[in-house]
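Take a look at these structures.
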Structure P
């Protein structure tokens with residue numbers, strides 16, 4: 001089954017590292033014109049340019065908590081075709097925070113994680129939705145987490161809360177935007193050490209835990225960013241035109 005995105009305009013928000021970077025490259029490898037944006041602009045610029053397969057990656061800076069910053073990226077991306085065909089919202093994470101007892105978590109720290117994981121997702125969808133409605137179609141795919149379906153290995157209350165909130169947002173937006181031909185879905189990855197925060201989390205585990213971690217996964221291997229990118233490309237394709245409001249766990253195991 002071949003899936004192509006020739007000449008389609010695609011935004012990948014949170015494309016500097018790991019899963020987001022793999023998604024940007026995968027869309028470009030299938031012909032997409034990808035606007036890869038992140039607050040870490042230099043890291044996105046490192047993957048900018050033409051890609052084997054016919055597409056191209058355009059690097060942009062964005063603050064996903066700032067509506068004006070988002071609007072600027074969306075306006076620039078939409079110049080060619082007038083609208084965005086695909087939004088992949090990957091931005092999020094734990095912002096360098098570590099687990100603490102509930103009573104030691106400040107309201108500001110809690111809000112910061114919710115803002116980047118949940119509010120930013122809302123703001124980005126709000127910005128691309130008018131163009132998609134006018135075009136009578138579009139694909140929105142978020143990266144939530146297994147933490148949005150269960151408890152979080154991070155132990156960080158705000159992260160689990162924000163990812164659960166994003167799952168609810170996806171379902172509600174799917175209902176609202178479906179009449180316009182727009183699908184809204186999410187991919188929920190299992191744990192991957194794809195950023196400094198998650199590398200720190202991984203290294204905090206005992207050697208025995210790390211050694212046996214893959215044995216707890218049905219497929220007996222750790223996931224790769226490319227595994228997540230494959231799922232995102234499917235949900236963003238015409239092959240998934242009658243799938244919306246769904247959360248696809250990509251964890252290498254049945255989800256308990």
Structure Q
């Protein structure tokens with residue numbers, strides 16, 4: 001069943017004397033329950049596409065359909081997790097998670113119960129009353145994920161949520177986000193520029209190229225879960241995608257001859 005349908009989406013932005021063609025003829029279907037990764041270099045339109053799906057940006061042409069209905073504005077069926085978390089520093093952990101719930105027709109006890117439930121899911125129930133400044137970067141990002149999960153969205157949109165974290169914290173969160181995704185069955189569209197991260201997390205990786213932003217390749221990932229970023233199969237597949245990007249080899253053809261590159265990251 002198709003959850004999201006992106007049809008011939010175009011987007012341009014003015015830039016001094018010319019216009020930047022951020023997205024050109026983007027078309028893709030996202031299945032219900034799929035973990036889709038958008039990967040590519042800076043400026044290829046990954047975040048712009050995510051913002052269009054979220055309803056924060058309007059395409060110049062084309063459309064995004066969710067459950068067959070055009071997306072024209074933000075809605076509770078989609079939740080967006082930003083790179084920096086975008087938390088409210090004057091609110092404690094629990095109140096940050098409760099913020100969106102308070103805009104709904106829910107009792108105070110219902111709001112509190114759901115907030116504590118999702119904080120437990122991300123391992124932060126003991127820190128519910130903590131101020132944000134007492135938390136590490138990884139813990140603050142867990143709060144941002146908990147706030148999104150509390151809204152019970154059909155689609156979770158994540159814009160490079162782990163890029164500012166240290167390697168060990170990222171690896172812990174890779175495991176946690178896979179467990180949360182499998183446990184809740186949500187559809188996730190996840191933006192990154194790190195190919196190894198993409199292979200660790202995704203069911204399918206879409207490679208975007210820039211100038212203009214367009215889909216240049218599609219790579220199904222058929223590695224058993226749970227996956228870890230140091231797994232040999234993850235490293236090998238990431239290297240294959242990186243090599244294909246450099247050589248323009250599309251569509252993807254499995255080739256075990258590539259050596260394993262520990263960085264495997266798009267620059």
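Using the calculated result 0.9 for distance in nm of label points 7 Å out along Cα→Cβ at positions 119 and 135, pick out the matching structure from P, Q. The value was obtained from structure Q. Computed over structures P, Q, Kirkwood radius over Cα pairs in Å reaches its largest value in Q.
Given that relative contact order in percent (Cα under 8 Å, 6 or more apart), derived from a single structure, equals 24, which label among P, Q identifies that structure? Label of the originating structure: Q.
Kindly point out which one of P, Q the value -10000 was derived from, the read-out being helix-only ellipticity at 222 nm (-39500 (n - 2.57) for each DSSP H run of 4 or more, over all residues; to 500). It was calculated from structure Q.
Looking across P, Q, the calculation of FRET efficiency 1/(1 + (r/R0)^6) of positions 7 and 87 (r between Cβ atoms, R0 = 41 Å, to 0.05) that yields 0.75 traces back to Q.
One of P, Q was used to calculate distance in nm of label points 7 Å out along Cα→Cβ at positions 79 and 231, giving 3.5; which? That value comes from structure P. Determine which structure produced the value 3.1 for distance in nm of label points 7 Å out along Cα→Cβ at positions 31 and 47, calculated from the coordinates; the candidates are P, Q. Derived from Q, not from the others. When volume of the Cα convex hull per residue in Å³, for residues 15-70 alone is worked out for each of P, Q, structure Q gives the greatest result.
Bear in mind that the values in this text are calculations on the coordinates, not laboratory data. The structure displayed is predicted, hence computed values, not measured ones. Cβ atoms are built from the backbone, for glycine too; each structure is taken alone.
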